[in-house]
Structure 1
Amino acid sequence: MAIQLFVPNFRVDECLAQIRECLEKGWTGLGFKTVEMENKWKEYTGLPYAHFLSSNTVGLHLALHMFKTEFGWADGDEVISTSLTFVSSNHAIVYTNLQPVFADVDEYLCLSPEDIERKITPRTRAVIFVGIGGNTGRYEEVLKLCRDRGLILILDAAHMAGTRLNGKHVGYDADCTVFSFQAVKNLATADSGMICFTDEARDVRARKLAWLGINKDTYARTAAQGAYKWMYDIEEVGYKYHGNSIMAGIGLVSLKYLDQDNAYRRQLAKWYRENLDGHEHIKVVPVASGCESSTHLIQIRVQNRDALMLALNEHQIYPGVHYRDNTEYCMYSYAQGSCPNSAKASQEILSLPMHMGLTKADVDLVSELIIRYTK
């Protein structure tokens, strides 16, 4: 039987009950379920504000658009990011007519604060920190650097649903944190996300901008009577970025089991580490001190990555690569050579199967074959 990289674990009957409620009430869009999901997410994380969106990608764009217009950033101003990420992190910068500047990664595959500092120029406005695999890396040092240098810090927490640092859920100290609830994430829906500001005025503005700039969403207007329900205002151009109640219903089920599932993911990672640590040609990417990772990924680094992948595929084991160094893509090739650690990692990293359907026997088999075929 094949061992896949990701297999989402939907509690189907509970999800169908949530969807049925939406259909029976005739309310599938922005509404009662999205409000409930926001409230449950705030309760779970301890974050003061949360707005349910259609994806993490739109959340990153929305955050950058809001900061750009709030502070009067100019087209071409710079945002420091990582090249070792899914392209949406950096596309969001381009969407906003800002310039991605790539800083290198450290042993955690997260941004190096030293290289961020080297890349800061008079046009630097913000840093996007990507918590790859759920890892916090040296986030606290990056936060301090941003505060000292007057830079906005956006936490791309696409992999970090359930990640805690020093006992607190991530996101409480960034200027904006954006989560992903995409199909194979730890908290899975078909696709959706959450944008979390620490400032109430920004949360209020985000809600308007995510619904085309309209200052009263459809659900809020259902209680209005007569002509008044159409008497909303539009203060600035917005986007259609809000989430819907069907995705929120599925998300509520996933959230209910998130800590339980993440605990099992950490157990799987522990078994992998016990099997693979200490082997001369295999390095397991470490988790930072104080980080209780969501463990969306567990990654190893090997010199013969591509050959190892093919060998594992022959045994019906299908790992993945997270990620190809973005400077290898044509549109970001202007930065080739600027992040040697990221470029090297991009040739070595392998994400191992990580999902609720795995057993210890599966982990032992994958580990045994990695050891056999690694040179």
Structure 2
Amino acid sequence: MPILTKALQKTAPDQPYRVAQIERRDPRPHDVVIAIKAAGICHSDIHTIRDEWGSAPFPLTVGHEIAGIVEAVGDAVTRHAVGDRVGVGCMVDSCGECEQCLADQEQDCLNGQVGTYASVDRDGTVTQGGYAETIVVDERFVLSIPEGIELDVAAPLLCAGITLYSPIDRWGVGEGTRVAVIGLGGLGHMGVQLAAAKGADVTVLSRSLAKEALAAELGATRTVATGEEDWDAELRGTFDVILNTVSADLDLDRHLRLLKPHGAMVNVGLPPAAQSIKIGSLIGGGKVLAGSNIGGIRQTQEMLDFCAAHGIGAVIETIGVTEVDEAYDRVVAGDVRFRFVIDTATFAEQEAVATE
């Protein structure tokens, strides 16, 4: 039988969230039923629900930073058991057979991975995300959350954490490397912690020094105010890797000059407008301008294990289900240090309306 659960739902981009009763699929043999305890708010949720990335399939529940406890498992499940601490990130299925899936890069599935929300599932239904009490997910896309990480601070790791861990891993950030992190927000604060834990010397590039003390607490060696004139004069040729976490227009040529020869500037933010660059900025010194999204399931589990071993979690502000609309406005205004997480226990206090 399908599972009914309370969830936060929008019926249109200009409508407030309401608590609704939505339907999860009848669990299949390889499915895991998860009682959600914490759901992180990602800026992608806001872009999607406000139709800023195109028309969303309303009514819709978003959320792809999910942490909870296994409530039930299908007969064929071998990876998880009732009572396990688990998480779900940005995807809930892929073909499992293509070149990318076989290489543990399910996020790049050649036949199209299935997103946790607003995506067409294999059965033709639209996936509904983690702002809810319960979710049903194939065991292949359920991660184990190690002991030592509280579920609320673990939830944002399922998107923000892997978004930064993946390029840090790919571009060899570690002992003896120098890394710059552009922006100290929901993504940037994870980049600082992860790079510092890998042994890198980390510099935060921020518009002002307002977050200098916070950056130092997270592991940064120094903060540079890019709003000051000639802020880059002494930084040219300094960094092995630059992690750009902001979704804003940047002078890419100016930032590429900060790299050492053969260094890489990796972009994980998504600016709304096209960016320009002089090819000579790359050719001189053999530099790389790259992009990075999330990682595959294997790497995401590796990230969670690494965070547990090094005491890393997201810096969060916990909110109830009635505070999400206000939280969205605060995220857009940059008024959060550094990630909102919904306490799903607060669903119990709310009446649910029938789904449309």
Structure 3
Amino acid sequence: MKRIAIIGRGAHTLPTYRAMLNKFTEHYPLVLYSEVVMKPEWLSAPHSYTIRSVSHDNYPRRIRDFMLLLMIIRDHWRNPYALIHAHSTYPSGMIGIVLRKLFKIPVLVCLDGAEGSALPSIHFGDLLSKRRARLNQWVINQADAVTALTHFQRDEVYRNLPIRKHISVIPRGVEMPEHNPLLQERTNSPVTILSIGYLSPVKDPITLIHTFYAIQKETDCHLIHIGEDYMNGEVQLLTKKLGIEDKVSFKGHLPYRQVKIFLERAHLFLLTSVYESQAMVVVEAMAMGIPVCGTHVGIMADLSGSCCITMPPGESSALAHEVIALFKNKERMDTLRKNGYAWARQNDLNKCVDATLKIYSSLIKG
């Protein structure tokens, strides 16, 4: 049976990616290769594929990358792979292209982050490094197939890199709830606004708080934020300065089973990131029938107007104005809920798996 090598730890540590890989194992034996030693909590995550990782984390990164390459070469000699699936461009995609040139194995590179972007103000994005920009360009142009999560992400790559390669857009879907959430009436009060994402400059929680500050002046509401804090309490301090600390709850990191409880109760989902390749939390919110408002990035940019309301990053006043207007327009609110849920259903996990399996099949036959 044709074997596939998955390169990149992120493909396992991201829950939605892991769910996808578990589906792939129903069709192909998979071996996932990690460029770092897998922690016990990662290994304990349910998976139906083999995991191989480098033996030590204390080596320099380039040494670890070379060790990973040698490991895959040895395994390929023993039992050849029919396809390499690389999670992002570096080091996974780079290693995949080297293997392609050595053994003529077809390579699929799946873009997952900021491979075509640069945001100097927050020191974020691959293209801040000229060397990484050249590497990403080389990997993408050399790959047999490339996918992006959204049109927004793909267009960033085309705009900022001289890319010749066709890039397919395959959003990563989620497993839909058993019961239609549109039939559930959310009567809890006050109005609950939910935001999920680690506190860091790329998620721009400062804009989130300023947006909520304007909203709560007009609407009886409460903001719940879920996600780890990488800004050392700066965001919590802002809520105190604005006098709204009693209206904002910071829950920190929570396991998904607990996150789901908040998704079931939320009236609105709000995300103010300055960059997203997709934003899986938005898809999860839409799958739960929650209307979404946020910044014009990732999947929100792709679906703006029909499934969500967006404003440019940093525009807290304009975004708050739209949210306040939405709360006063039940018909518009219901339309966003229905359209968002319909999109999530049409692009669920199975649809994502099927689209990627078609690429697998074409490359293996190719």
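Numerical summary
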| read-out | value |
| --- | --- |
| Per relative contact order in percent (Cα under 8 Å, 6 or more apart), the highest-valued of structures 1, 2, 3 | 1 |
| Parent structure of the calculated result 4.2, given that distance in nm of label points 7 Å out along Cα→Cβ at positions 99 and 339 is the read-out and 1, 2, 3 the choices | 3 |
| Among 1, 2, 3, structure where Rg and Dmax of the Cα atoms in Å as derived comes to 21.3, 66 | 3 |
| Given 1.08 for Cα Rg over 2.2 N^0.38 Å, for residues 179-322 alone, calculated: source structure among 1, 2, 3 | 2 |
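Values quoted throughout were computed directly from the atomic coordinates according to the rules given, and no laboratory measurement underlies them. What you are looking at is a predicted structure, and each value in this text was computed from that prediction instead of being measured. Cβ atoms are built from the backbone, for glycine too; each structure is taken alone.
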